[in-house]
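These are the structures in question, set out in turn.
We did not get these values from a lab; they are worked out from the coordinates using the rules stated. What you see is a predicted model, and the numbers here were worked out from it, not measured in a lab. Cβ atoms are built from the backbone, for glycine too; each structure is taken alone.
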Structure P
Amino acid sequence: MEITEIIKDNYTMLNVSGRLDSTTATDFEKALLNLLDLQKENVVCFKELKYISSSGLRVLLVAAKKLSTTGKKLTISAMQDHIKEVFDISGFTELFNILPENPYE
């Protein structure tokens, strides 16, 4: 997995590529929680994500719970169809703002 962080005046974004699984979830969690602490619009781009396991979903659930206290939702963009299917089946599409494209490209 590779994570690229982009910090701008009005938003922060993580571009995540590769596999998000039990071996990479800790790194993703650190990057994501740091992103949430910046108090900006938060976007995670999964355009290049090839696989997500339950460990990756757990990290996203932690982030959703943290944001729920502020009334905000994490935006996840540009998911490939097989990743979107995992979100649909697990009910995660209700927890996040899901966009078909990256809003900042």
Structure Q
Amino acid sequence: MSQFTVFVEYRIQEDSISMFQDQYFTQIREQIKNQLEHIVHHEFLLSEAQVGQVVEVIQVEDHDVIASLKELRIGFTPSWFHSLDSHIVGGRSKIKLWTFRRCD
């Protein structure tokens, strides 16, 4: 079975960074794990050069999970993730998702 890596990129409001580090990163990971199957790994990277810039690295085993992940994070269906919009610069419309697969 192929693995895919999804990068979720966004910028947190500067006054929300510590709250994300202390609380929301763990909650985001738990929400995704509880709502989606085939999540292999999920980590958060915080930019050293750009204040508040976050990249989530999510590895999945099933390509079908990617559409569900996109709906959770940037879709219009109401979910817990909508509560994060006010902490993200530009809200959910500024969240970017990219999917990659190994090619070697």
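Comparing volume of the Cα convex hull per residue in Å³ across structures P, Q, the highest figure comes from Q. In terms of distance in nm of label points 7 Å out along Cα→Cβ at positions 23 and 87, the structure with the greatest value among P, Q is P. For which of the structures P, Q does the calculation of helix-only ellipticity at 222 nm (-39500 (n - 2.57) for each DSSP H run of 4 or more, over all residues; to 500) return -11000? It must be structure P, since only it matches.
A value of 44 for relative contact order in percent (Cα under 8 Å, 6 or more apart), calculated from one of P, Q, originates in structure Q. Of structures P, Q, which gives 13.8 when mean count of other Cβ atoms within 10 Å over residues 7-14 is computed from the coordinates? Corresponding structure: P. To test your reading of the models, identify which of P, Q gives 1.00 for FRET efficiency 1/(1 + (r/R0)^6) of positions 15 and 63 (r between Cβ atoms, R0 = 35 Å, to 0.05) when calculated. Working through the options, I get structure P.
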